[in-house]
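For reference, the structures are reproduced in the following blocks.
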Structure I
Amino acid sequence: MGNTKRIFLVMATLLAAIVGGSNVVSANSGGTIPAPPESGPQVEGNFYINGYTPKQNPNYRNMQTVSDGTASVMETMWYKNPVNIKRPFQTKFYIYMDGTADGLTFTLQGQGPNAKGFAGEALGAYGNVRDEHNSYGGYIKNALSLEFDTYLNYDYSDTDYNNQYTQANGDHLAYIHPDESVPFQWEFAPHLKLKHYNFFHTNLDDKKWHQVIVTWQPNLTDQTGTISTEFDGAEVGDHTVPLSRFGNSDVYWGFTGSTGAEQMLGAVAYTQVIQQPTLEKQVRNLTKGETAYTDYTDAEAGDELEFKFTVANSKVNGIGNTWQDVSIKDALPEGLLAEDGSQTIKIPVGDVGVDGTVTKTVKVRVDKNEDTTLINTAEATGSNYYVNPVTLPSNDVRVNVKKTEFTKPVKLTMTDQIVDETYPDSHNATQTEVDDVAGGDKIDYTITVANTAAQSKFTGGKLTFDVPKDATINSLVVNDMPIPAGWYENKATANGQQIGITDIDLISGDTLAIKVNLTLPKKVTFDRYTTTPKIVGNDTDQSAYTATGDPLTMVVADDTISFTPQDINFGAHPTLQAGMVLDRTAETTAPNAVVKISDERRTKTPVSVTVKAVEPFREIDNSTAQLPAHLLFYHGSAADAVTQGVEIAKTTDGQTLTDVVWQQNEGLRLHVDGSTNQPGEYRTQLEWQVNMGY
């Protein structure tokens, strides 16, 4: 959709006709026009305005006050980008009238940006039907008007409807050809009247906004165009004219309006611009739990708002092809801050196809604590949209800020986390401690401070935390905004380096999120390192306030395998017979471990474990006495002697070495080679070996 700004001028045509008596009409000589039902692109800067221009309401920039109660004035306003009548369009606007005469028009015209007609019943678009010589002229040329007429001029322009309506109840809409006048006799005198097409009777001057939708559909085969209108949802009807009526293909569109002897208030508010893409901007207050987007919201300092931008390129009312390389820029007013702390939002959109729509959202924060209204308009640009203005403005969004009185004590909550980016799986459940840290690791701190107390204000704050000596700070980000090294404190302490962030203010609902990425030195000088983030500042009543977070701890990896073999016992036996196989006792049989292992390596490379019997079984009091037996390692259906060493366990890459646990019929068992009944306690020595990278 194009950047179509529609400005609707409410022109009040007051005709005080004095023929055979005086027509007395009550007029509104002042008053207030209420807020329009919808916002839209602003009027100022986008229309050529001719004639009398009343003072405008700066709070509603898509509204144009055409008549402010001044008699015998006229205004025309034409959008600066002409419309191509060989292409269809649809536009929506609202009109408002309070008074008696005269009215306004929506007009398409090929005369130019300075076009204007007469005041009074001519509504700023038509000629002078009351010319004393009955010579009609001064109308806008090459034009077609849709009039909103609040006064039935029965003796001249509207005489065809005298038998149906009176001046008091003759409000109507109609299509008018401004160049067409018809002579007739009025009480033996020649007069002029205007020809009305699709006369539509309704109530206009009722101090209410009325919605108008105008649709234009050209027929290039027979070189005609058809205009149709909806007024508050009711069909006014269609009217077809030759395209030649406009003189050329590019015509100006806009509004005219006037008053005559009587006065009125009249205004128009437009929501769409013809044959341009559209940029709609809406807002909702996340802090207050709003779910629906509108064009205004109420807020307090510290509230988080979300803007929604919708770029559309309507098939009916867009530029007719893909809008390319579109981007959105939103210069925020003082009192609103983007997430990165800036006051400018830039959003890439890309291409928007015919009948395409793209939606983007961003969050902002209210940064002003006073009773005020913040009005904001965004703009979109695209590489192939070469009309003037090049930028496409959105509608206005209004944020009504209510001043908060801070009377309650502050309550700050701190949540801290630490992650080893190089070895991310090593941390406790709350992510306040990382194990197996090594030199050169990249470490992330996340420190979050929130003021959870209503109507409270924390000011002049300073947050501090430590990092190890010789650590390199790669980045420090506050609320998603990177902070250069010179903007925060960094001083040496007994615990390494203390980082300080100053000038912290947190009003009710505010959150401060700090993310720090650092690299440990290649050689760390600590086994265990702990820092406890702390923030100090002023409470609401300016008394001192301190809050501390969770201790953040780094434990250096020892990178070792702890290996503890248990004594193996084959029990007591009254006699031994050749061929017997003796099992281990329960102390070294599953579920109990033969070897207890703790694998603390950060990088788990493959390892294997072997065991070897160093000597025969000997009687402990007589080393010359040997037991006729030897150890075998049972695994599956095989049994291997351990006199030369045998592999009893191994791991693959990345696998942790765990305890050696054997069932009763597996692992080391004692095979008796010869019978003996010689008493004694026999022992042998085993050699266990862990082999790295088998």
Structure II
Amino acid sequence: MSSSPTVQTSTTGSSTNSPSPRDAAHRAGLIACGALARPAEDIIARRGWPVAVHPLPPLLHNRPERIAAEVEALARRLDGRYTTLAVAYADCGTYGALDEVCDRLGIRRLPGLHCYDVYGGAERLRRFFDEEPGTYVFTDFLVRSFDRTVRAELGLDRFPELRDAYFGNYRRVVWLAQRPDRELRALARRAAGLMNLPLLVVEVGDAGLERALAVLLDLGAKEGGRSPGRVRGERPFLTATRALERLRQTMAGIRRLLIANRGEIAVRVARAARDLGIETVAVHSTADETCRHTAVADRSVCIGPPAAAGSYLRRDVLVQVAESTGCDAVHPGYGFLAEDAEFARQVDDAGLVWVGPAADSIRRMGDKAAARVAAMEAGVPVVPGSDGVLTDDEEALVFGRQHGFPLLLKASAGGGGKGMRVVNDERELPAVLSLARQEAAGAFGDDRMYVERYLPRVRHVEVQVLGDAAGRVSALGERDCSIQRRHQKVVEEAPAPNLPDTTRAEMADAAVRLAKAVGYLNAGTVEFLFDVDTGDYYFIEMNTRIQVEHPVTEEITGTDLVGWQLRIASGEDLDLPENVRASAHAMEFRITAEDPARDFAPSPGRLTVFDIPSGPGVRCDTHCYPGYVVPPFYDSLLAKLVVRGGDRAEVVRRARRALGELRVEGIPTNARFHRWLLKQPEFVAGTHTTGYLTELIGETDGLREETASWRRRPRPRARASAAASARSRRPG
């Protein structure tokens, strides 16, 4: 730390609200990330600013879930000492939790997602990651402290063989050098060498940090007038893998299963396996040690740090754990590596059973353009679009002039709405196509695009299929997933409401026809768009995995889909009819750690109360419990509340009751949003389209008015009982 007498660096000052003798000389206090404290002190001393720096430990960056609480605690100790108090942290992996603290205390923080943005500029950093998504960023602090903050923290000083497990997905190191002297350059080269990565040095100095501090502390002109410191034609392929062929020949079945996932779906798979007498091995990152799936499985193995790139996305580590624990099969769940053809291939090459379709199926049907071709060859209608991926911008322009605008650009390797853009006219096309390519490259490492005619009033309807190794395929009804926000499903139901019976039957037949044509094995979903104006339907894609929303199909058919995944993977043949009929109605409400009052910002943190509903027709799939700390590193899903009834009207009434009983406290959730949605006439009538939710939120004041009362404090009784509740309920 600087020895300048004008800068206070101690964090142990008086806990009273009156200024200390040293604080009296300072107008502003700065709560600083330990990695920024020294350069901030140097700038403050050089400029003679009346600012006292209060650093927090730099190792908090390895535990970002603790940053917000530590900042709040220190800010409260410093309350009253300064005219201005600010925070020298960017979001730093807190996923909005730090912003909540700043809002609550009326203080500001540095702009951006990371301090890298402050040093190098957000646009420059964006270019670096666009050029090479596998970029690891150094600052001077990280170069100096690499052995302590990275090497020792990850255990590489004791287990150097784990290097590739942590850094194998990276392709280069970019050092944002503030003061790159000879000694620091040597340290940077050494650190990059230990990671086995090439080093790119970009000299940035500390001018970016100086400007950001001046704005943050109101010691200089605001940048651009912005308020400071806040961010708001292939032939059909074979499906049976070698491991599955061995199982079919021996009929030995799966004895021990590795679940290559976390959270709710890992719990769901473990329970289905236990029902079939299959032992399970769970995996977890260091952030998931207390997650419920680790307790439900027979055994749990830690596979790496919180970041998914170093744990749940490490194919080689997962295969190694499966082999070392005596597993004979791997279930990927959904998300992470569930639709990764290379992972499926590695599992198969290791002599293990992949619980899912063959790698070739994943590769072909996961490529949206190739899947369109497969659908056309099978006689399944597709949205009018380009023949395969676009070779250049001119091809999209010609298509638009032939078929008319607007158009819909889609990433060939895409999913979840990433790389999907609407083009309203040909003037927009070059810019929108360039933006969509960049987004697709960043999300999937693949910027190939194709184009379709944009259909403005559609419903998203998907058909659940199961296929076995003998070539049998069953359709288990359809689901309506039209309640979406930013192309992400929010509520799903089955059967689809207000869908003509002839269309319902045609969709099921088309899904079976396509699955048979490509020799599909295990569980999958064939997705369609239903044009409400014309009554036509079109294939859009196939998901080669179990879906998040699979429980609604289980509820209306009485079929254990995950159980059937395991049975098919064990070599069993389907004994289901080709078209399984629904005998009930069901809806699934995704309960997420998101705050609707803050544009659905993520809200990780501790669940002080987690009381789920029950009773007739109510099911809740979850990995949470009272006292569980929701980590900031993964998907925000807390639970799937599934409600079943004899018809849709009964389900709506039962859903209102169940959501009224649900109590989650400690962090904001979207539960109140679901209660609000159940009051909306179009949803109750089942006449909504995929654009309904966006229009409802954007064009009416109803949701905004509702959110004003959503951020109320927990009831006193709930706060008092939270600790006792957490002690009495454990994961299991």
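State the single structure among I, II that was used to calculate mean count of other Cβ atoms within 10 Å over residues 351-358, giving 24.8. Can you show the working numbers first?
Numbers: I: 16.0; II: 24.8.
This figure was derived from II.
10.3 is what came out when distance in nm of label points 7 Å out along Cα→Cβ at positions 167 and 559 was calculated for one structure; which of I, II is it?
The read-out comes from structure I.
Identify which of structures I, II gives the largest calculated value of FRET efficiency 1/(1 + (r/R0)^6) of positions 375 and 575 (r between Cβ atoms, R0 = 41 Å, to 0.05).
When FRET efficiency 1/(1 + (r/R0)^6) of positions 375 and 575 (r between Cβ atoms, R0 = 41 Å, to 0.05) is computed for each of I, II, structure II gives the biggest number.
Matching task: -10500 is the computed value of helix-only ellipticity at 222 nm (-39500 (n - 2.57) for each DSSP H run of 4 or more, over all residues; to 500). Pick the structure from I, II.
The read-out comes from structure II.
Which one of I, II has Rg and Dmax of the Cα atoms in Å, as calculated from the coordinates, equal to 27.2, 83?
Corresponding structure: II.
Read the figures in this text as sums done on the coordinates, not as results from a lab. As the structure is a computational prediction, the values presented were derived from the model and not from experiment. Cβ atoms are built from the backbone, for glycine too; each structure is taken alone.
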